[in-house]
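These are the structures in question, set out in turn.
Laboratory data are not the source of any read-out in this text; all were calculated from the coordinates shown. From a predicted model like this one, the values you see are computed outputs, not experimental measurements. Cβ atoms are built from the backbone, for glycine too; each structure is taken alone.
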Structure P
Amino acid sequence: MTGLPLAGVTVVSVEQAVAAPFATRQLADLGARVIKVERPDGGDFARQYDETVKGSSSYFVWLNRAKESITLDLKQPGGRAILDELLAGADVFVQNLAPGAVQRMGLDAVSLADAHPSLIMCNVSGYGTGGPWDARKAYDLLIQSEVGLVSITGNPDSVAKVGISIADIAAGMYAYSGILSALYARAQTGIVNSVDVSLFDALAEWMSAPANYTKYGGRAPARTGARHATIAPYGPHTTRDGKQIVLAIQNEREWASFCTIVMDSPRLAGDPSFGRNSLRVANDARLRSLIDERFGALAYREARDLLDRAGIAYADVNSIDEFLDHPVLATRGRWQTVDTPGGPVEALKPPAILSRTPPHMGSVPYLGQHTDAILRGLGRSESDISRLRDDAAV
């Protein structure tokens with residue numbers, strides 16, 4: 001891993017599910033040594049979400065490549081002692097345990113600061129620390145609901161959640177960037193920051209646009225299915241041969257070009273009902289009817305050719321199978337083979353492409369795969385390791 005940006009950085013993570021593992025996997029992609037601490041009795045519960053990836057969970061394979069897995073029972077003195085030794089040699093400690101767990105174990109930032117003054121602590125929680133809900137359990141759909149995302153997602157008749165774990169992913173991204181910022185600050189100034197990220201705060205940030213729209217516009221964005229609630233035209237329309245095309249108009253220049261070339265109606269561009277985006281949104285039902293009528297008269301290829309001529313952005317409504325075979329992935333070499341406990345699988349490379357440094361895409365570990373090696377690295381003899389196993393500490 002020599003030459004990777006985070007080579008030489010050691011991360012110890014007592015993690016589970018999605019948010020914290022997503023943050024640490026991205027650190028591992030950059031070359032950090034990530035030691036994943038798991039319970040001996042099953043480990044990270046995300047391992048058991050499903051068995052679809054050659055016997056492993058689809059979530060776990062995505063989130064845990066290039067990590068070392070050690071099993072420790074932190075309630076046992078021997079297990080806790082091993083964790084303390086690992087933290088003594090670590091740069092970063094990440095945790096997303098149940099509310100209150102780290103305080104009970106003395107693993108919060110304040111408790112660790114004296115013993116490990118250079119250690120960067122990253123705490124990932126549901127609703128943040130110090131507030132009225134800091135002891136409340138939180139999961140992705142619950143956060144989507146609490147921040148109002150579910151209320152603006154779906155169609156006019158029913159709400160819906162986002163189809164991926166967006167709150168967890170948002171928190172994982174902010175934990176990742178927060179840790180990078182803390183590492184940089186420590187290197188440049190010597191100041192050691194702890195990092196506190198909550199699922200609620202992360203997704204609340206992503207709700208800023210609809211929050212502004214509601215607070216200052218007097219009403220919340222409507223639920224519009226696959227259409228945009230505050231930009232028009234922006235959504236799917238069906239061609240004569242039954243194929244859906246999602247089109248997106250972003251400015252008045254595009255609107256005029258769309259009317260003239262795609263709609264074959266220069267007069268439409270001058271219609272005062274559609275003179276600016278807010279008016280098009282207000283009159284969206286009529287506008288959709290006009291576009292539906294035009295697209296219903298065009299074959300799929302005809303519609304695409306006109307959109308290309310007009311310089312209008314558009315997309316197909318792909319299935320997951322179609323996404324997997326997408327030419328933008330295949331032609332750019334975005335897939336790479338990664339080993340898992342059940343055999344090799346294809347994984348997407350990280351989105352941030354470093355021009356001269358390929359990512360470290362190591363194997364997905366089986367539970368406790370590196371326990372003995374890590375213990376030997378701490379100076380434990382084979383008899384010491386056997387004793388720890390007899391004590392159920394590892």
Structure Q
Amino acid sequence: GFVADGLLFGYLNQAAAMYEANYASREDIDAAMRLGCGLPMGPLALLDLVGVDTARTVLEAMYAASRDRLHAPAPILRQLSEAGLTGRKAGRGFYTYEAPGSPVVVPDARTPRDDGAPVAGRPVRRVGVAGSGTMASGIAEVFAKAGYEVVLAARSAEKAQAARARIGASLSRSVDRGRTTAEAAARTLELITPTGSYDDFADVDLAVEAVAEDLAVKRQLFAVLDKVCKPGAVLATTTSSLPVVACARATSRPQDVIGMHFFNPAPAMKLVEVVRTVLTADDVHATVREVCAKVRKHAVDCGDRAGFIVNALLFPYLNNAVKMVQEHYATLDDIDAAMKLGGGYPMGPFELLDVVGLDVSLAIEKVLHREFRDPGLAPAPLLEHLVAAGCLGRKTGRGFREHARR
């Protein structure tokens with residue numbers, strides 16, 4: 001598989017397996033990777049372009065060499081290949097096309113339809129955002145821009161004021177770049193009320209937590225939200241890897257709890273992964289979908305399992321890139337160049353790892369490994385060694401590369 005194919009086809013194979021398991025629709029899987037990672041094409045659309053039969057052949061060869069389960073072709077690739085549904089060239093693969101060789105996708109039996117009367121969501125006028133970091137500030141800005149009244153709560157009034165000031169600076173940059181007017185920016189900021197007490201969430205219709213990615217911390221916060229929020233309020237977590245149902249079970253109303261995984265920076269990134277648990281009520285799901293549309297985000301639905309869509313596909317790819325370097329197969333620069341120039345990725349895997357943070361990446365990979373128990377998902381030892389040495393990426397000045405400290 002060399003470098004580009006060696007990393008690309010493992011990722012495509014996992015996307016095919018995710019679709020085969022009915023975890024998410026083909027449209028949502030592809031949209032998630034385009035909007036969440038900035039990729040030029042979703043994995044299932046790319047499999048159709050490459051050829052399902054070609055992908056199966058490449059993966060068979062890779063598996064024969066590596067014996068890594070991540071390279072064992074997903075059964076759906078064999079099923080489609082043997083049925084002659086090999087992608088664009090056949091006019092049908094994961095999608096159906098206007099004609100063989102055509103890039104134009106046409107509706108088919110698997111195309112999502114709005115059949116029947118849709119479930120009505122709950123009314124949302126006032127939103128509470130818990131947290132004071134970058135994500136909390138960005139999410140509060142998103143809601144306020146859409147006209148929602150926002151209560152921004154942190155552990156202290158000073159932290160909440162600092163978060164609001166960060167939003168003001170972000171809005172000022174938007175004015176300087178001509179993306180909004182000074183008047184609109186001022187109106188947005190006026191809608192945000194900072195507070196040092198979660199008691200001020202008493203009247204919110206939707207509470208969104210964006211605190212530390214620590215399950216104990218989140219569960220403690222959800223227990224507080226359960227006490228202070230009014231009956232019928234929707235309680236949402238922005239976790240990227242932790243079980244949403246664990247947050248729900250910290251409350252007396254698990255049916256009102258759902259995941260809303262925003263991507264960083266929240267004002268710019270268009271994707272929100274909407275994560276239903278087995279306990280989430282239909283009208284809560286409908287509420288969040290309606291809110292996402294109002295704040296002009298593309299919502300994709302997925303179930304409550306580790307990594308959701310984006311991280312479950314992204315981080316095994318990043319981990320495999322680390323393994324390539326660890327095994328002296330290729331250099332950092334060559335791997336990054338191969339994926340940018342050969343795969344059309346906006347960033348190479350090591351550029352991205354240093355931006356995300358090696359400690360964050362390691363934590364997510366550990367969660368994925370625990371969830372799926374696949375040896376191929378075990379974090380690369382090199383990544384663990386760098387984290388243990390305090391080399392966490394840009395934020396510490398050194399990760400896989402050296403960076404100027406800010």
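Computing relative contact order in percent (Cα under 8 Å, 6 or more apart) gives 14 for which of P, Q? It must be structure Q, since only it matches. Given 12.4 as the derived value for mean count of other Cβ atoms within 10 Å over residues 174-181, which of the supplied structures P, Q does it correspond to? The read-out was computed on structure Q. When FRET efficiency 1/(1 + (r/R0)^6) of positions 134 and 342 (r between Cβ atoms, R0 = 30 Å, to 0.05) is computed across structures P, Q, the figure 0.20 traces back to P.
Among candidates P, Q, the computation of helix-only ellipticity at 222 nm (-39500 (n - 2.57) for each DSSP H run of 4 or more, over all residues; to 500) that gave -11000 used structure P. For FRET efficiency 1/(1 + (r/R0)^6) of positions 86 and 190 (r between Cβ atoms, R0 = 25 Å, to 0.05), the calculated result is 0.00, so let me know which of P, Q that is. Of the options listed, only Q reproduces it. Assign the value 48, 24, 19, calculated as semi-axes √(5λ) of the Cα gyration tensor in Å, to the correct structure from P, Q. Only structure P yields this read-out.
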